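Student: Structures follow.
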Structure I
Amino acid sequence: MADCLFCKVVAGEIPARIVSRTDDAVAFHDIDPKAPVHVLVIPTRHVSAVRAASGVDGERLLGRLLAFSAEVAAQLGLDAKGYRIVTNTGPDAGQSVDHLHFHVLGGRRFSWPPG
């Protein structure tokens with residue numbers, strides 16, 4: 001999608017501090033971190049949100065993104081104490097970019113419930 005911020009990150013048109021990349025996903029540091037470690041994991045193809053990842057292909061993509069998020073968390077040394085993986089869908093949930101993304105957060109203790 002031409003005007004999508006995260007599609008531009010995938011294309012290299014907008015610089016990002018890339019942590020890891022596969023054919024299906026890119027992980028990069030959030031520019032407005034909410035934890036000592038805050039990385040975004042996005043699909044390389046445009047999908048607007050979780051609800052748009054439908055059917056068998058969508059389910060496979062969601063599974064790959066979640067597994068990749070866990071790999072990135074391990075790569076960043078978050079396994080020992082734990083981490084949180086979050087995705088927001090829609091404006092009331094706080095989704096500010098209409099491109100599916102997972103937040104991988106760690107490096108501090110989190111409370112519950114969030115928000």
Structure II
Amino acid sequence: MVVYTVPMINIDDFKKIEIKIGQIISAEKVEGADKLIRFSVDFKEENPRQILSGIALHFPDPQTLVGKKFPFITNLEPRTIRGFESDGMIMAASDTEGNLSLLEPSSPVAIGGRIS
């Protein structure tokens with residue numbers, strides 16, 4: 001028997017989540033914040049989006065992420081963090097030991113492509 005620690009959702013709830021492939025244009029640590037990286041991300045929209053993420057401890061040099069493509073949740077309500085508006089969330093996996101890995105497509109995918 002599988003025990004779930006978070007509430008179950010149905011397929012209609014899942015369909016509400018928009019996940020798109022974005023390419024990181026720039027990445028920098030947020031001054032005065034140990035954990036935050038501020039990204040500019042291209043989704044092939046009119047303008048790049050600013051997205052903040054608390055993953056800086058895992059990426060001491062955020063520049064290593066520039067140019068890479070990752071999935072992002074793109075329909076979260078914007079949130080202000082340390083005076084910066086964040087308009088999405090990068091997808092990552094973590095384990096019980098605190099290891100973190102960003103999810104990357106295993107084959108070429110167009111920027112702005114939707115994950116279904």
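FYI, it's all coordinate maths here, none of it is from the lab. Everything numeric here is computed off the predicted structure, so don't read it as measured data. Cβ atoms are built from the backbone, for glycine too; each structure is taken alone.
Student: Given -1000 as the derived value for helix-only ellipticity at 222 nm (-39500 (n - 2.57) for each DSSP H run of 4 or more, over all residues; to 500), which of the supplied structures I, II does it correspond to?
Tutor: Values: I: -8000; II: -1000.
Checking each candidate, the match is II.
Student: With Rg/Rh (Cα atoms, Kirkwood Rh) as the yardstick, tell me which of I, II scores highest. Could the numbers behind the result be given before it?
Tutor: On the way: I: 0.94; II: 0.98.
When Rg/Rh (Cα atoms, Kirkwood Rh) is calculated for I, II, structure II comes out on top.
Student: Follow-up question, since we're still on this one. Out of I, II, which has the highest value for distance in nm of label points 7 Å out along Cα→Cβ at positions 38 and 62?
Tutor: On the way: I: 2.5; II: 0.7.
Once distance in nm of label points 7 Å out along Cα→Cβ at positions 38 and 62 is worked out for each structure, I has the highest.
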